[in-house]
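Taken together, the values in this text are just the output of simple stated rules run on the coordinates, not laboratory data. None of the values given here were measured: they were computed from a predicted structure. Cβ atoms are built from the backbone, for glycine too; each structure is taken alone.
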Structure I
Amino acid sequence: MTVPANELIPRGDIARLLALASAYDQRTIGLADVMAWQEALAGCDKVEVEAAILALSKNSTQRITPPMILDSIRKARQAKANRPGARPTEQQRAAECARHTAAGKRGIELVYQQMNWHRSEDRNTALNVACPACGAAPNVRCRRKGRTPAGREEHRDLRIHAHPSRIEAAHRATKSSNHEVPA
């Protein structure tokens, strides 16, 4: 469970956690101990702290301290994040989505090759630019209806999945890039 970094465990719970730790190392507990542990363990979950105390008591004969508990919690969180089936991070999800998209494109291209189908050259050219009619980004097909900058309603070409104004814009962009003189 994720707890805000500045959130404190209630003193009563800290006292119970200290009592659990003292069962293993026979320490005496005072108000100063409770307040110190409360500050040191800010941002931790009570259940995580309890699990860390129990794990540390099994593996160590030393007196359990907040830094030991924090280290144990950090290791447990890392192990949980690295475990198979754990929720992926936003970056991992984006990479997975890109991988699936690329696989889909490869599959579609393979089907086109196997069936000896050919895509229109206008489609490939049109997808290289943004659509002025519907605002579709490059490499994203157009929505069914759109309006040109002049306000005229425009339907996309069903075969190419692009508006005529996008195809024209792509041809203009291709012509201007072919006529550029290198410096």
Structure II
Amino acid sequence: MTNDRLENSEEVNDKNTINSSSSVNEPHFFSTSNFKLVLMSICTFGIYELFWFYKNWDLIKNRWAQKIMPFWRAFFAPIWAYSCFKEIKNAALQNNLSQTLPIVFLAVGYFIIQALWRLPDPYWLLSTFSFVFIIPANNVALRVNESINPSFENNSYFSGTNIIAIVIGGLLFVLGLLETVMPSG
């Protein structure tokens, strides 16, 4: 290989070159079991979804050395969902995974369902199901992680903090649901 070809092959492309400081064992994306994603999303009133986006943006930032702010991308997740889903889909394609991820449908669906929380009782409950649009991306992210690291272990266990959130948030959700369907006086 000539020096020119060697130099050209080593040029850094921000979107396609992995940051050398990132760990080989670090997953490309944050993924969790679908059961945990659904349960935590419901019991935290969608905060776990923001956590899911934050963790993914943080891994993307570190992996590709991008100058992004993961907190704000997660905070404005309905706006940035398309970009996150696109990163996951591109990684699947780069790893020769034949995964179809309808990112426009998922992003638009997520955006719309997030806006439904402003609806009157009981229709605001529809916004609770925003996790439905994250599940396909989560599944593809898991497959990417497994293809890169066959010994990858998915985040399916519940930590103490998760259990506390489920108990407290679950009770609050049930009380809110009861208040919505059986208003007092």
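Structure notes:
- For 30 (relative contact order in percent (Cα under 8 Å, 6 or more apart), calculated) the corresponding structure among I, II: II
- When mean count of other Cβ atoms within 10 Å over residues 52-59 is computed for each of I, II, the one that comes out at 21.9 is II.
- At a computed 21.0 (mean projected area of the Cα convex hull in nm²), which of I, II: I
- Highest-scoring label, criterion being mean count of other Cβ atoms within 10 Å over residues 36-43, among I, II: II
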